[in-house]
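Listed below are the structures to be examined.
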Structure I
Amino acid sequence: MINHPFSGTGVAIVTPFTPNGDLDKLGLKKLVTHLTHGKVDYLVVLGTTGENATISKEEKQEIFSLVSEYNENKLKLVAGIGGNDTRSIINSFSTFDLTGYSAILSVSPYYNKPNQEGLYQHYKAINDAAPLPVIMYNVPGRTGMNVSAATTLRIARDCKNIIATKEASGNMEQMMQIISDKPDGFELISGDDGLTLPLIACGAIGVISVVANAYPAQFSTMVNQCLKGNFSEARPIHEKMLPIIHSLFAEGSPGGVKAYLSAMGIVEESFRLPVVGVSDALKNTIYNLMKSV
C-alpha cells in the first residue's frame, strides 16, 4: 500500500437538508455512521458534492464541527475551503475552527477564469497561509479553467504545504504527466470515480469519491485491491460500479447520489436552489441499478 496520509478512498460527502432547506443534523449523523461502517479512509466535508455554494459561513462552521463530533476520531477529515477570492479564503483560515481536521481541499478559482500565472499565485498564497496541509482541486468542468500539468508541477515544486492534487480534468495524458514528473511528497488523487482504476494503475494514490457516499464498502474494496495491484479482483467491482457512476451525473450532482441515499433511508432527497432532484425516469433507472448491487 502507498504510504501517504490521503491514499485510499476519500468521500466528498453530501450535505443533508430537510424539506424546508435547513441542515438535517440527523441525516448528517446517519451518513457519517454509514461511511465509517463502509471502511473508507477519510471524509471531505463541504466539497462540491456538499453544495457549499449555497451554505453560509456560519452554517459551514456548524457542519465542520458536527462532522468532527459524529466522526469520533475514527476517520481523517478534510475541510473544503475554496473560492474565487484569494483574500477571502485566506481570511477564513483564521476564523474557521478546524479541530479534528487533517487537511484542506481547495478548489481552483471559478468564474473569473485566471490565467496560469494567476492560478499559480493563488495557490502560492493559499500555501503560505493555510494552517493545515492543502490538497488542490482541478475541476475545469465546473471552474471554467484547467490548471495545466506545468502549473500543477510548478505549484508542487514551490509550495511544500500543498501535498496533492485532486484531478478531475478527465485528461489522462495531463494526469500521467503530473504523476510522472511530480516531486517527492506530492501525489495525484482521482477526482473521477470512473477513472479511478486506470489512474491508480498509472500511479495515483486513490480517489475522492462521490459514489462512495452510497456504496462505501464496495468502492473502497475496489480501491484497496487496485492499490495492492490486484486488478483482476478490482475490475469486476469497477465494472459493476460504472453504470451507477454514470447515473450519478446523468442529471447533475449531487441530485443523483442523494437519490441513492434517500432510497437507502440515509438522507432526504432535499436540496437548496438552484440544485433540484433528478427526474422520475432517472429515479427508476437508479432503483433498478440498486437491485443489481
Structure II
Amino acid sequence: MSNITNLQTDLLRTFVSVVELGGHTKAGVALGRSQPAISLQISRLEELVGANLLVKVGRAILPTQEGEKLLTFAREIVRINDEAAHYFRRGDLTGVLRIGLPTDYAMAFLQDTLAKFVLSHPDVDLEVHCDLSRRLHEQMLADELDIIVATTPNAQVPYLSRSWVERPVWAASTSFRIDPEKPIPLAAHPEGCDYRARMIQALDSVGRRWRVVYTGSGVSGLQSAVINGLCVSALTGPTLLDGMRVVSEAEGLPELESLRVGLFYKHPRLSAAGINLVSELVGKLDIIGANEASPLD
C-alpha cells in the first residue's frame, strides 16, 4: 500500500459518482467532465491507495473488496466537505426533498430533526413518505426518493451512508399477563415488515403458538393496541410508552433477533439542502446509536 498523505476530495467524489451512477460516462455527465477525464481520476486514486478499486462484471461497474472499504470513507469525506462548503452558502438551500421512513421504524426518532430542519430552511419543501423498508429501497433506486432510513441486511449495500444495529424488545402493557395455554396475541405491521418477521421467527423457533390480533401500518396504532392490553408487539426502546413494560424471556417469549438500520442517499444526485439534511440526520443517528450502545459503521 502506498504512503498516502492526502486523498483529494475531487478524486473521491468521482469514485463515489462512478459507483453510484453505474459508470464513467454517467459520472462524467453528472460532474461535467469527459469520460477520459473520469478514467484518469480513477486511475490516479488507485495509484494513491495502491489497489484496484473497480471491476467490470458484464456491463456493470462494481467496487472491488478494497473499493468497498474506500467507498465508506469516501462518502463520509465528501459529505463533510460539502457540508462545510454549503454552510457558507446557506441561502442556496432551496427545493424539494423527498424523505422515506419505514412504517416498522420509530418516526419519533427523527421527527424532531425533520421539524427543526423545516423551521431553519423555509425555502426547502420536505416530503415524508412512509412505507416498508424494501419498498423504500425500490423507490430510491427509481429516483422517487432522495434520502431514506430503512432496514438493511448488511453494512455493504449501495448508497449506505451510516448504519447501526438495534434489537427489538417484546412490549406489553404493565397489566398484561401472558397465558401459557393460549396463543400469543400479536400486534404487527403488514406482511413484509422486518419486525413482524422477527416476532414470528422467534415464536416458531420455540414452538410457541401465536395469532395476529391487530395489523396496522403505523407505529402509533401498534402502541395503542399494546398499551390497551390487547396484545404484545416488537418495539424499540424509544417507542416504549408510559404504561408499557418489556416482557422478559422468563415469561416464555424468546429473544428477538437484532436488525440493521441504515441511512441511504445517492450523493451525486443530492442537492445542497439534501447534503445539509443528511448531516443533521447523521448527527441524530449517532446520538441514537450511542444511547442504544450499538456499533455504528
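When Cα extents along the principal axes in Å is computed across structures I, II, the figure 48, 46, 35 traces back to I. To which of I, II does the computed value 0.05 (FRET efficiency 1/(1 + (r/R0)^6) of positions 31 and 191 (r between Cβ atoms, R0 = 25 Å, to 0.05)) belong? Considering all the candidates, the number was obtained from II. When distance in nm of label points 7 Å out along Cα→Cβ at positions 15 and 255 is computed for each of I, II, which one produces 3.7? It was calculated from structure II.
Work out which structure the value 1.00 belongs to, where FRET efficiency 1/(1 + (r/R0)^6) of positions 39 and 207 (r between Cβ atoms, R0 = 35 Å, to 0.05) was derived from one of I, II. The value was obtained from structure I. Where does the value 1.5 come from, among I, II, when distance in nm of label points 7 Å out along Cα→Cβ at positions 103 and 167 is the thing being computed? Of the options listed, only I reproduces it. Of structures I, II, which gives 2.3 when distance in nm of label points 7 Å out along Cα→Cβ at positions 223 and 239 is computed from the coordinates? Source structure for this number: I.
Readers should treat all values here as calculations from the given coordinates under stated rules, not as data from a laboratory. Note that the coordinates shown come from a computational prediction; the quantities given were computed from them, not determined experimentally. Cβ atoms are built from the backbone, for glycine too; each structure is taken alone.
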